[in-house]
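A.B. asks: Read through the structures below before going on.
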Structure I
Amino acid sequence: MPFSSELPRRIATLSVHTSPLHQPGTGDAGGMNVYIVEVSRRLAQAGVEVEIFTRATSSDLPPTVEMAPGVTVRHVHAGPFSGLSKEELPAQLCAFTNGVLRAEAARTPGWYDLVHSHYWLSGQAGWLAKDRWGVPLVHTAHTLAKVKNAQLAEGDKPEPKARVIGEEQVVAESDLLIANTLAEARDLINLYDAECAQVEVVQPGVDLDRFSPGSRSAARQRFGLPDDAYVLAFVGRIQPLKAPDVLVRAAAEIVARDPELARKLVVLICGGNSGSGLDLAALTSSLGLGDVVRFIPPQGGSALADLYRAADLVGVPSYNESFGLVAVEAQACGTPVVAAAVGGLTTAVKHEVSGLLIDTHDPHDWATAISGLLHAPARRAELAAGAVAHAQDFSWARTTDGLLAGYKAALAVHRSRLLEVAGL
């Protein structure tokens, strides 16, 4: 891909279904929200102005909010403010796209140099904005329907055909596809017929200043956890895809077969219900784990870092992850991760160095791996040191540098095409 030394002056970032202002771990807010927030701030610091378009979900929201110097969030009216699920949003794409195009129409021609869309819904709007403004479209999928449908949790709903078709269209129309990992890049090429030169791997990062080792005792005091407890933590949305039920069922096996661990085991579930839902409280009750499993709402800032520090292990049993920010954040805090060997988690976690990767979602296998580590403090200490070292390979500064290189390349290709069309 040709390379240009010129940075875009201003980009339109599209995030239809979730706002970067929302708390991750609630509703549809998750790692994508963190990604957009972190890279937008750093892009602005590098001299690229960022305007983020997202659907308004309350009549009380102002039209624009300055999220950070050089970063503006624009709330677009598209459908009712509440009561719409993510699955119902395709019907509002026309209204959303109209709001995006109107924002540009009120400016001088050429206001935006580039569009970066996140998730397939945003890609549909980005495709039209690209054609209307005559600028490159950069797209990050974050998750892919064909991959999700191949790795569904029991009882979860498959992604609809309309999404599959929509993703195929966005891939075909994008000038550059940003993949979080090599595995995702291969999926885009093999499952969606993306051109190899069209795909760039730019790994997400972690805030290494916020997420760093600290006092476990102080962290446990913050959450009311005993110093001598064995703490297994889950952080994320409570839904079948994220599979916190696997950890709860594994805990039930540990309690049944290991009285020593049972007396001190605490499973900390941090997150909110999302998507098709998962009645984790009912499952906990049915398994007799009311004294073992604790539920807390989603945490942010220093509280989230302390939650990771408070845990002996963090479990990430998802059926699919394009990357797995929770895993890297936990490791940066010095907490080993036990994760499913799927998608981007095989990149986020270094097996036997920063944690363990489990090939199944069988609670028996998870119970065996978790109890083995809880009984081996020296091994956990080795993994903790490996976790901190592994996490240093990921930073938002590195992610931003990768995006800037991709933007420059996409602009160079776009300008070459314009010159070719003009016969110059």
Structure II
Amino acid sequence: MTSAPTGRALPARELIAALTATFTGLPERAGDTAEDGPLGWDGYGRSRARARERTGEAEAVVCGIGDVGGTEAVLIAFEFGFLGGSIGESAGERLENAFITARDLGLPVVSLIASGGSRLQEGMCALTQLQRVARQLVRLRAAGLPHLAVLAGPVTGGGWAALGAGADVRVALPGAQIGFAGSRVRPPGEDPRAYTAEGQFAAGHIDEIVPAAGLGASAARWLRLLTTPAPGPAEPPAALRAMPPPATGWEAVQRAREPSRPGAEAYLRAYFTERAQLAAPDPGLLCGFGLRGGRSVAYVAQRGTATRPAGFRAATRLLTLADRLAVPVLTLVDTPGAADDAEAERDGVGPAIAEALAAVAGARIPVTTLLVGEGGSGGAAALTSAGHMWVTPDSYYAVVAPERAAAVFKRGPGEDASMAEQLRLRPQDLVGLGVARGIVPMG
């Protein structure tokens, strides 16, 4: 599993210095007592000795505590120059100790990863370290503490599958090699771009690509957002347009469909002073964390298009993470409905909606919803917090769009407007029906 670098991998101490100037190392073992490891691999002891001499490190993992932009955190840094940053028993013990320390002190964890995966010279004894790491990740989550991974690259094999991909937030350096298969073992003829930070970002597996010079600022921002939750429910945003309630249902539909109407991005800009986005492969959905009044609120925002399965899954990931970190959530609903084409069905739109519905319904933290445009059927319901929804004057919410309702009842196209009246979908209708708590005023 051990991979060779595609470019110069940053040394562990250089990665640490990019984040903090106050690093204090944790007590660590020097390494295995057996000269050639648990398998008696010929020459393994000599290889480790050369690695120690070359890097100045006793193992492939360096662990300690440091202040990252005002947030104290446990730092785990991999030294790729030490046998490709591979994970054996000694490295696994260091990783375990770092996570235990984080739980004991109530600190977040930042992993700076440059690892080819399991150390071949230790065989199955190395591979079992993946379960050891996974167990510690589960316990960190149960303690409500966040884990940020900085993928410095190369990050392959178990370094990616067990530690990097298992983090709550994943940040990568540009051009870093990232993938389960390293360059020496992947199938021939494969597109190498799929194994890069940019390829993983496009697929939605990485949240942000940051140059090395920006790592400190990025890590500080994420830690601030993940560790300073607002104390109560998110207040609904103020309306961005002042207007009287619509006179008819069809007027409500037309207002909500106006291209010039303020959308999710305008509401997010007005609401937050700072934001950081999580990956969302569906361009019609935004999700992440933002600061309001100096405290963190998580958000999921639809952008007026049919939400695809990947969008609902991204929303579920955000809701699950926010719930675990006790960060309140704001959802902005604006969609004509869920995508219902054949591709969406093959991608599991039904199960994806079910997971989002369950995440909202099962959240222990407060979820606030503001309807800012179209509220179309199950695509909107999946991200609506029952009993905690407000609406803007230029929005509507319906069990199905008027045109589709007319088709269901075999009405002609000229009856869309009358169908909108029967559906009682205006903002004031929603308040009267008890579906919405109120129409938000202009801020």
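A.B. asks: One of I, II was used to calculate FRET efficiency 1/(1 + (r/R0)^6) of positions 95 and 287 (r between Cβ atoms, R0 = 30 Å, to 0.05), giving 0.10; which?
C.D. replies: Details: I: 0.10; II: 0.55.
Label of the originating structure: I.
A.B. asks: Here is a further query. On relative contact order in percent (Cα under 8 Å, 6 or more apart), which of the structures labelled I, II is highest? Each step should come with its number before you reach the end.
C.D. replies: Numbers: I: 18; II: 12.
By relative contact order in percent (Cα under 8 Å, 6 or more apart), the leading structure of I, II is I.
A.B. asks: Which structure, out of I, II, was log10 I(q)/I(0) by the Debye sum over Cα atoms at q = 0.05, 0.10, 0.12 Å⁻¹ calculated from, if the result is -0.22, -0.74, -0.96?
C.D. replies: Values: I: -0.17, -0.68, -0.96; II: -0.22, -0.74, -0.96.
For log10 I(q)/I(0) by the Debye sum over Cα atoms at q = 0.05, 0.10, 0.12 Å⁻¹, the value -0.22, -0.74, -0.96 is produced by structure II.
A.B. asks: Assuming -13000 is helix-only ellipticity at 222 nm (-39500 (n - 2.57) for each DSSP H run of 4 or more, over all residues; to 500) as calculated from a single structure, say which of I, II it is.
C.D. replies: Working: I: -13000; II: -10000.
The read-out comes from structure I.
A.B. asks: As an exercise: semi-axes √(5λ) of the Cα gyration tensor in Å, for residues 271-366 alone, calculated from one structure in I, II, equals 24, 14, 10. Which structure is it? Working shown, then result.
C.D. replies: Working: I: 22, 18, 14; II: 24, 14, 10.
Computing semi-axes √(5λ) of the Cα gyration tensor in Å, for residues 271-366 alone on every structure in I, II gives 24, 14, 10 only for II.
Laboratory data are not the source of any read-out in this text; all were calculated from the coordinates shown. Given the structure is predicted, the values throughout are model-derived calculations rather than measurements. Cβ atoms are built from the backbone, for glycine too; each structure is taken alone.
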